[in-house]
1. Using percent of Cα pairs over 14 Å apart, for residues 126-197 alone for the comparison, can you identify which of 1, 2, 3 gives the largest number?
2. Upon calculation of distance in nm of label points 7 Å out along Cα→Cβ at positions 270 and 534 from the atomic coordinates, which of the structures 1, 2, 3 produces 5.3?
3. Kindly point out which one of 1, 2, 3 the value 4.9 was derived from, the read-out being distance in nm of label points 7 Å out along Cα→Cβ at positions 238 and 310.
4. Quick one: mean count of other Cβ atoms within 10 Å over residues 166-173 came out at 19.4 when computed from one of 1, 2, 3, so which one is it?
5. Kindly point out which one of 1, 2, 3 the value 1.6 was derived from, the read-out being distance in nm of label points 7 Å out along Cα→Cβ at positions 422 and 558.
Structure 1
Amino acid sequence: MKQYLKIDEWKVIEDQFHPAYNEITESVFSLGNGRMGQRGSFEETYTGKTLQGNYVAGVYYPDKTRVGWWKNGYPEYFAKVLNAANWNGLSIQIGGVEVDLHTSEIHSFYRELNMKEGYLLRTCEITLANGKRLAIESIRLNSMADDESGVISYTITPLNFTEEIQVKAFIDGDIKNKDSNYDEKFWEEVKVGSNFIWSKTKKTGFEVITAQQIEIIANGVAIDAKAISTTKEKYSELAYTLAAKQGEKLTIIKYAVNISSENHPTSSFEKVATDYLARISAKGFEQMLQEQAAAWDKKWSINDIIISGDASAQQGIRFNIFQMNQTYTGEDDRLNIGPKGFTGEKYGGSTYWDTEAYCIPFYLGTAPAKVAKNLLIYRWKQLGRAIENAEKLGFNKGAALYPMVTMNGEECHNEWEITFEEIHRNGAIAYAIMDYVNYTDDRQHLVEYGWEVLVGIARFWAQRVNWSEDKQKYVMLGVTGPNEYENNVNNNWYTNYIATWCLKYTLEVYEEIQKNYPAEAASKIVSTAFRKEEITQFNHIIENMYFPRDEKRGVYLQQDGFLDKVIAPVDTIAAERPINQKWSWDRILRSCYIKQADVLQGMYFFEDDFSIEELERNYNFYEPITVHESSLSPCVHSILAAKLGKEDKSYEFYTRAARLDLDDYNNDTEDGCHITSMAGTWMSIIQGFGGMRLKNHALHFNPFLPKQWNEFSFKINFRENQLNIAVKKSGVEITNLSGPALTVYVHGEARKLNGK
């Protein structure tokens, strides 16, 4: 754990430079607006440890899967989000010496991510190798108002000299990904102009034009500085020689746009880029900064969670909410949420089950219903590919296996145990449909989109199980559950349970759509070729599924043979953690230690199926042997601990989840922030401390106030209503901010809220 970043309720602050942690800071200080994003790297040259990263939503590359040996069914490629053209580049020379914080003497340094207003600020005072001393101030944002653009205000103040300086504002498209095979580069040049580069991805053929426009301000007055344009392959530069006077500010304003073929025809690329630059430069930097603050104010008015008495916790939750809102806006159903968002390249930037299991609840509670709906439509559009994916593995008759990792609906992960064994992702997708429909009451979604997805998934489960003559039960062999520290196991309890639930839910939806939407249902049932024999088949599996259990302890087992392992709490291996960085994979697989919850994940999803006593027994057994080396793990434990009245433990898990990246708990933030798990942090407060549940179309709250806090409050969008829930030492206050009258329940007691 690293605690070098300062605590502030609305900012993340680095008040002195930590070069050893620079890549961590770059991840934490990342910016985005749903369409484009970038890591928080310096604008000027930096020859120290850094990971430059600029990303354009929806642009990816199918890097060839490389394994030492091949198995039938392996994906042909491992897709990855591409590091795109570096638009924020500045090269500055004074007296022939490059401005470079790695080689300069640093007198003062301050870096700030302003979450309230959505910008990155940096100030520093340095002396170059030639003795020139200067102050730098940089402000950068990715515009929420104009979401294909960004802007930088970069100010130099000479402190002990007056002379000309050389400034090169450039766009560099000759870049590569950190993890590319053999350092392969993925972009080809289409065209380079005096202020733009136009690139095209190999294989996938995505095209992006990145363009810049420069404004120079000397001592507060705009000047007509002449630029010398230089171009070469994948590179465009505007060079200026500027008079810099001691004590006077010299500011370079850099407007930039990323125009993608996903959103604009390439025939008009140059015009779109030119017009876009003209529009945002006419506004000017100050107006763009004001519009950014206004856009974020609107988001915070809906999304903010206010905590009194614990600045660290306040910073943590706001950081998580901020990154979620930077990553996905819900405007485009072709886009999804990569585990690292716009903050890094790990996990390829692809879609995982994280979206359905963790992100959907966040967007249901904090955004219009269409945002979550678009995430479901994303999967519906890829149903054909999911069926093809199942066919490649030997399944038939419309069975659908959604990919564990995908960009376009095809499986693109090159680890066997993830690609072929972690089939539980199918269950999370079905669960998200139920979650969305129940929360929004958009029941028509079931017949329009949901049925087709559900029946495809149900067919997969029905074909994936085996009938065991020995057990006289259905079993599920050779799977990996959410706990990836146990691979290729038989009868993973979570997978068996969610498969059974999927079959039940599919049959329930079958009955509902026939009753409520008979004409549409008839058409959908015909188009999916659903047969009455399948109802019988599904019911037989439901009634006869095998679930491993230890009767002596009264707990469900992770999988067959789990108790053959030596069971010892994680406290006994404290010096050897994290085990994923200190142990061999073989040793991890043979140990009892759990990366993230399996049994507890299932009990979290389906808590009404289990008594509080069952939950407590399973929690008490599994929590002490869980190492939480998945970012998705702490939030589930936090919510369950809250339900069990283990308030201190719930708070401990919340803190770990909320500050996972800010404090680098897992020693991996340099690769990017854990974006999808950030939604789980929100869940820890709303469902954990707030105790929010939806039962019979009504919201129920069972809140508690952590002893570290004076009070906390949060807002919830629920159908036509927006509610504010304040949990104080004096009690719980719920206000209907907008929408019709409704009844909510607090600790089981009904409260009628007047309409607004």
Structure 2
Amino acid sequence: MDINKRLKEELSVELWQIEAAVKLIDEGNTIPFISRYRKEATGALNDEVLRKLYERLNYLRNLEEKKKQVLSSIEEQGKLTEELRKQISDAETLVVVEDLYRPYRPKRRTRATIAKEKGLEPFANLILQQTTQKPLLEEAEAFISEEKEVKTGAEAVAGACDILAEMISDKADYRIYIRKITEQEGIICSTAKDEKAESVYDKYYSYEEPVSKIAGHRVLALNRGEKEKFLTVKINAPEERILRYLEKQIIINENPNTQTVLKEVIDDSYHRLIQPAIEREIRSELTEKAEDSSIDVFGENLKQLFMQPPIAGKVVLGWDPAFRTGCKLAVVDETGKVLDTTVIYPTAPTNDAKIRAAKETMAKLIEKYHINLISLGNGTASRESEMVIAEFLKENKSNVQYVIVNEAGASVYSASKLATEEFPNFDVGQRSAASIARRLQDPLAELVKIDPKSIGVGQYQHDMNQKKLGEALSGVVEDCVNKVGVDLNTASASLLEYISGISKTVAKNIVTYREENGRFSNRRQLLKVAKLGPKAFEQCAGFLRILAGENPLDATSVHPESYAAAEKLLEKMGYEASDITAGKLAEISKKIHDYKSLAEELNVGEMTLRDIVKELEKPGRDPREEMPKPILRSDVLDMKDLKEGMILKGTVRNVIDFGAFVDIGVHQDGLVHISEMSDSRFVKHPLDAVSVGDVVNVRILSVDQQKKRISLSMKLDGTDKSQKKERKEEKRQPVKKEKKEQRRRQKEKKELDFSKLAKNWNIRQ
């Protein structure tokens, strides 16, 4: 297999792009570096395409390696034919390779191997030939042996049948056909282990759906229900069709001595060996596809969350809500430094005195530290805390604003080793409050401290391949961090380790070097950091910013390898390096009329030149958009306050395959099903309509207090479809009548005109 050609077809890009990207990957370059600084080489392949290329490249290389191992193993056994070699070489998946290898793979001790040890393989071959003129029990007498523990003819027949059953099971062509037909026509079914048991899986208590059509999220739901012992899940295949196929392939003679036995063998082979294995394979494949889809959605949600705009230059009060243990507060300055922490008790169990004391504490903190924003976590007691904050701001006519932030993962971070190192003298509540404040100031810098799987923007993440999920999400975080860039002199080790080319060890070494030698004044100083060599420098330098350093270019995403070209460009355009930070290059692109010739003159690629110019116009620009306005609510406090038909404003917290969860101000997020996202266009996937962080208007469809479920709709016109149809018909009706009447009048007029014409013609005659 030509891997590069295969990748070209799969990714729909040119072969030279694939070859260049593969070469760069093999040379040890990271995906963010290739995407940003090797555009000429790859034809500007973006990070998404490059990651898919990387994943498929590894899969196809593993496939080729597996083929070599299989061919070598079969050749050592002296059983490799040219036909088999070709079949294995042409195989496009690991499953097919495994099917072809199955008959030659060293086996554990089975009923068939035991029968072979008893010398019954010749008897099995005799049955398979279907030419015997004797009853099988007579033929079996020749294989009875006390020594080999074959005591009767019936035992000999049974052993031969076991050999034949395994032989049929190992036939690759049969398995490929059965797998294909089961995938196309099979039905996946689930039943309740206990129909009276209450669970979130009650919709699957009597459920069936074609294997070919089942959605990924339903596969994962069935898997979890089965794992939690609420469901029994199986695949019903078209058995009769499969058995007829096997009989047609195997029974070649209508021999009364063998026909019945072979039918029994086929039935046994299918039900005992083939069907369970095929079912496992198909369910495993369905699960893998569902996981891949779920990981993609998780990754997109995570990207949206990480790319939320920071609120810079604000003193923030972080508020970790709670009931009995009190609400933890942390004041954080503009740089993220914690200035103060305390605990207040404005939520149940409470009293007027405690609420007054809480408000007094808030007033003192706001006045002392000139607080601009309150960052309120959306966890337990969030709504109750919000009421207290809203009352306080109204009573004090304060200019302070508050924002409800997603606190998912804050508790995980607060109990982590990293949090302990960062805040050794704080308890978990104080750390959590500080984290809630900081994720408003810079979501990216704070969220990288948390395992992406704990951030809560996916579905069924704990049920899937954790290694695969972790790698995918780490890739998303890496892309986000490198796209934004980080300040070399302020970034934490946890943030630095996501920078292209920097390992955990090197990240810690950078922080250590900074602590021992003071701030970095230029990018070249990175080469003095322990274990950071020339290759690592090449990969990371462009993504690390130095503000107010020796070279203004160090504050931009211009790579050091392009400094000479950037400096020549400035000189040619009549600028100085100091003009970069002074913001005097905002219109430099208007002075360039021929990028191609200028790029040749500067000895850089045209795409690289355009990137340099773009960066010089807005040095150190943050790709993250402006922050959405805070959502201030006061009318809804609890699920019991929700009424069908209410229109509310909410924030999208999570997007999944079948819809989106929206925070509408109660503790429980509501679900907008994909079918309720738009009445003006077809929504193929929820991500086509919404993203994490979006502020949307929603209508309450239903509230289930018992199951804690809220159904929402983004179709704000609540009129029933049937009613709409009736209204349309009513509108159409008068139009139809009017048109009918008009056509009648026109017909009468034509008839009248014709009669006049005829009369006139007669007169002339």
Structure 3
Amino acid sequence: MNHFDLPEIANVSRRKLLKGFALSGLVLAVGMPSQLFAADENPKYGRDGMPNGWVDDPLVFVSIAEDGTVTIVAHRSEMGQGVKTSLPMVVADEMSADWAKVKVVQAEGNEKRYGNQNTDGSRSMRHFFMPMRNVGAAARMMLEAAAAAIWSVPVSEVKAANHQVVHAASGQSLGYGELAQKAAEMDVPESQNLIYKTADEFNYIGKSDNRLVDGADIATGQTTYGMDVRLDDMVYAVIAHPPAYGDTLKSYDDTETLKVPGVLKVLTLPSSPPPAVFNPLGGVVVVATNTWAAIQGREKLSIEWNAGPNRQYDSEAFRKTLERSSQQKGGKVIRSKGQAYEAMANASSTISADYYIPHLAQAPMEPPAATARFVDGICEIWTATQNPQAGVDTVAKWLEVKPEQVKVNVTLLGGGFGRKSKPDYLVEAALISKALDGRAVKTVWTREDDIQHSYFHTVSAEHMEAAFDEQGDTIAWLHRTVAPTIASTFSEGAKHEMPMELSMGVVNIPFDIENIQIENPEAPAHTRIGWYRSVANIPHAFAIQSFIAEMAHQQQKDHKDFLLSLIGPDREIDPTSLKDEWNYGESPELYPLNTKRMKGVINMVTDKAEWGKSLPTGSGQGMAAHYSFVTYVAVVVEVTVNDDGEVSVPRVDVAVDCGPQVNPERIRSQIEGACIMGMSLALSSEITFKDGVTVQDNFDGYQVARMDAAPKEINVHLMPANDFSEPLGGVGEPGMPPIAPALCNAIFNATGKRIRELPIRYQLES
């Protein structure tokens, strides 16, 4: 446990700018893991299945200074979810460190050293809880071994507690700083020999009063986000990207641009042919002494573009295409049980409905920004990124250097939501620095850039049908889901949702129905499709949970009772039996789909929200439940709709079963954030296209929930789970999917108006 010094942002010497430089084009690809596309014959699960796996070496993650300060490395990206607190807190608890004497530092991108660092998929805690326990337990045992050696007593007679090791028999004690050098000489215990704390011995794990790392500094503006990085002699760049995905540069005139005070140079970046992968979009770069000058210079550019293959993309026309496809029998059959069509034809009664959601943009408050310096074959980048290793690998390929020659320093993220997993903006910064002969450059995406040129959440049409017998019991279920797939970003011509997307609430419905038919007609992509918080769970949960409410209403049954009966008896379901070969990358044995847990959150949330209580005219309750990221969530939303059709939300109750809770306060904050984001996409958020170009370009067009639209009260109810030997579920994303359907179901109960397309926006106006 040798003390180490972290690298500081170094000064750079002044370098001359090149007069002009057109960067050479390369077609490069960094692919997605194969398990996202199809089942693996020999699958690895959880952290074992992630690129570069995991590391639990205390000599990598922990160092102790002579003054007793314990430095713990946070190797995952912090974007408000609290991972920079929670994972080091696990280490500190297991090693009996005093949290007040702990310093947390952010790791650079280096998966060979730290294990997987891709911070998405709500995986951080469920994948690294045990490795971090291993780190802490090993560090504690090494400190105890060091103290025992100094005192020449059996290690069984000493015990670490509160930042020191004590020998009770003699009354001697040594602080961690006094033991640091000796402990570093001790052998790291083998994993099978580690001794863990019991739950009743935890000081921080499972507690709600833990201090948030960087909390005070964030609140007072003392921290560094990607947009805040400053290097000596740094210049700034903005890019005029092609208007539509697939357009290329024809010509440009920078005469007026170069007249703008502060503008230094105009460069070009090559466009990349499909598939998009993580490649830059290309375009014209304006370099200036400050961001404002670069933006003003960009506005003065005169550019002609070659129209690409997506210039005909009209989202309203495409919607009609998707809906026609969803309403026609056929398409790729992805799950078939019994004889759904025959049961429909012979049923006592049937019901059908169609649901639609538009494209969505992640729209983090901090748009993409990256600062790069490429000198003597070494590229160093400072940026807010969810996936630093992808940045290392992609930048290395574009610069034609080895990954070891690229260093990515991770700052705090002002929001991510999946957008900052894609390192295209890192590549842009690196290429521009190379073109400027190594001068440090910050490449900034404006709000307009981010909203118009993102990796958008897919548009989706969902067709639902169900059939009932004479008693009103469901005897058949039909679901057609049609959406451009994320796979299209990585494989040209992909038109069917991949197994990962279909496993997000479509094939793995836990319903006790005899006849089930699920189909996936094809849908081409006309823009970059990426992941967005909760990904395909959003359209699937919206359709399914809205439809169940419609089914219950038609059959004149209470929604809660109907949903519970649809789920059926308590049982553990092997996901593979439902054609779910992905299961969020987790073992089907460790993570079966448990209907008892699903019913548990439904019962909890309806109890807490007083389901069925009397409400005034114009008010109503709605509910929804969903399983995602191996976590069970149920929601009850209470709404009031006034005579003008304006929606207000007095109260939201959310019940969560995510297994053991390491940091309950951070779980609550994540669920609260998911609730607000879910309200945004339900009420107002929408990306549309005309002539291949994104119509919206800022928050006036792409609206997110403002303070007056936020629920007045959000109550998060965590299902008790204190056995930390049980597997953990995800937290960051599972709160999102049930919000929109619960809200829309509440609106129906308040007004009698069904909402089957999002956003709600003006649909309730009289």
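1. The structure with the largest value is 1.
2. Comparing all candidates, it corresponds to 1.
3. So the calculation was done on 1.
4. Traced to structure 2.
5. 1
Taken together, the values in this text are just the output of simple stated rules run on the coordinates, not laboratory data. Since the model is a prediction, treat every value here as computed from it, not as a measurement. Cβ atoms are built from the backbone, for glycine too; each structure is taken alone.
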